[in-house]
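Trainee: Down below are the structures I want you to see.
Nothing in this text is a laboratory measurement; each read-out follows from the coordinates by a stated rule. A quick note: this is a predicted structure, and the numbers were derived from the prediction, not measured. Cβ atoms are built from the backbone, for glycine too; each structure is taken alone.
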Structure I
Amino acid sequence: MNKIEAINVDFHYGDFHALKHVNIAIPNNEVVAFIGPSGCGKSTFLRLFNRMNDLIPGTRLTGEIRIDGKNIYDKSVDVDALRKDVGMVFQRPNPFPKSIFENVAYGLRVNGVKDREFICHRVEEALKGAALWNEVKHKLKESAYALSGGQQQRLCIARAMAVEPSVLLMDEPASALDPISTAKIEELICELSQQTTIIIVTHSMQQAARVSNKTAFFYLGEMVEYGDTKKIFTHPDKEATQNYITGRFG
């Protein structure tokens, strides 16, 4: 079953037509990578899935985006509940100025969870899920800022996963990290996809090839091609895709 469907999506920033007639179906519990040159619309499209673009004045969306069959732009949708179910990890680690523990507990507290035992359990589970528990279990009260960049990014993933989202959006989650931290994040993506649908925007085609089941190539606001990652990288249907992955432009 498809977890997410975008149907005839057009999106404008003021007069700028940022996305043009995009259609995509994303299966449950798979990793989908969005690739393409800078400014092609992939991050804009990613942010439509948790309505982050709502925060930008003068934007306009036509078409539908459905998660579990429900149009998330319907007036009846509770945007806070949507963002709990659709977590997001940004390009640069953005831990809160709180302890490691409170960073991960934050989403639970915001959602009204008061049971201390449950919070402790979920924080531990989320840190284990983010492959960070063994590195921080003896310093949970220390500031998140004391962690390295790679650890901070895994902490942000743990924070997003603590509320058990069914979708996780990742906007170039490893672009600011060293190769070892990047490898850990990629390993994590593969593990988390067993329970969560993951969409990752990446400039690294090698990363897309390593972590994703399906890949969508964007160019000038259009989704040029979408399919199984192996096919996209070995036998793409469109010449533009071939030109991009072989480095002729981008």
Structure II
Amino acid sequence: MSLFEARNIHKRFGARVVLENISLSFEEGQVSGIMGPNGAGKTTCFHVLTGQHRPDRGEIVFDGRQITGLAPQRIATMGIARSFQIMNLFDDSVVIENVMLALPEFRARRRSILAPVFDDAALVEAAIEVLEQVGLAAKAWEKATSLSYGERRALEIGVALAARPRILFLDEPTSGLGTEGIRNLAKLVKRLRETVTIVMIEHDMRFLFELADRISVVHWGQVIAEGTPSELQSNAWIRRSALGELADA
């Protein structure tokens, strides 16, 4: 059984149908991709999968448990984390504090949540371990605003990883990155796949085809093709479309 499944998902906003009978499944230990042209429904699909939007019909199952309609905060506690296309960091805080505030140990403090976090050696150590995963341990005590754009992307992923998820959803992770930043991000994804299942929406087809084990193509609010990168490159519809040109790039 797949780690995560979406079954026959429908979503509309007023008279506009955005998702129609979407079904997706993501296997544990794999990198899965979602691609498609602008306006295809990819971002709405991601929002539904991670609890930002409730589907009008259909169901979402994580590790055999029904999570359809649960709040994002509840979903996060179950082992699902995500990044956003627009980064959401505490810029006035140091790098390590961004990660510490996302740790389950910090949330468990409850009444002592306002106590100085840096006095807790266990919290600091746990945060450093996360920063080592994303290559930012050396900048732990710098302000988040001092990081380069690519490093900020890595920090956002670190914040998501701090929750210790089993599955990590990445929304357009290469957005705004240059060649070097994309190269570093690819290395990071390759390291992370050893410990967490990853699902990515991505417009950079070269990046996605290099990293993903399996890709779903969304268009007109539906899944129109699925397969490995090599299978999609030989798909007749993909090859006739603009996506085919990107896939061959």
Structure III
Amino acid sequence: MNETIKLLQNHASIRAFKDEELTEEQINTIVKSAQMAPTSSFLQAYSIIGIRNQEIKEKLSVLAGNQPYVAKNGHFFVFCADFHRHTLGAELENYNEPLALDSTEKFLIGAVDATLAAQNAVIAAESLGLGTVYIGGIRSNIEEVSELLELPKHVIPIVGVAVGFPDQDPGTKPRLPMENVYHQDQYQQNNEILKIQLTSYNEIISEYYNDRTNGVRKDRWTEQTTRMLTSEKRVTLKNFLAQKGYLLK
């Protein structure tokens, strides 16, 4: 097993960081690595906003659901879907008609580009001995986040990533068995076998939480996911995306 595979298979989200900022060299390395992620049709339909200002971090922390590690880290990155620069590029080409950016497909291109860049950034950061955690909570108050970061039309905050020097070692969280995730040739739909596999996985996850919390939590995976998926969240997203010029068709 090479070092890259070891790094990938030992990923753990870090939610406690030392009070130490990333260096400019570390930030530049992470961003340049993010830029080398695959991008649909070479559109590079994303932007990265690095947050060093502590006041902005504190505000983002509140908007993201009062997650303290959004404010307390070495550097905070916000990855955005972005077709704003493409509209400027069209002006350079003397194309004065609106670009075809209002489709669901264009939004997905920007969202996927931003996510691929974010994952490259995470891998780069962890290769430098830093810790990371994804923050989907920046979408919980997406309009306020957009205003705080002064995002123009066609720029959508997709996910945040807190990076810093780890101040904890939570260990890796057991993932689903490979046979639950990987399907050969066609989707395998033997639901009875899947339920048996999920029951076994529930026992693994319950034991993981029990050990990690000294008995405070014993969640089963299916219990946890069912609880999370029985209520709607971030219901304003569709209207916000329309205001930004997406999902109109």
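Trainee: For which of the structures I, II, III does the calculation of Cα extents along the principal axes in Å, for residues 90-201 alone return 43, 30, 19?
Mentor: Clearly, the read-out refers to II.
Trainee: One of I, II, III was used to calculate distance in nm of label points 7 Å out along Cα→Cβ at positions 2 and 34, giving 2.5; which?
Mentor: III
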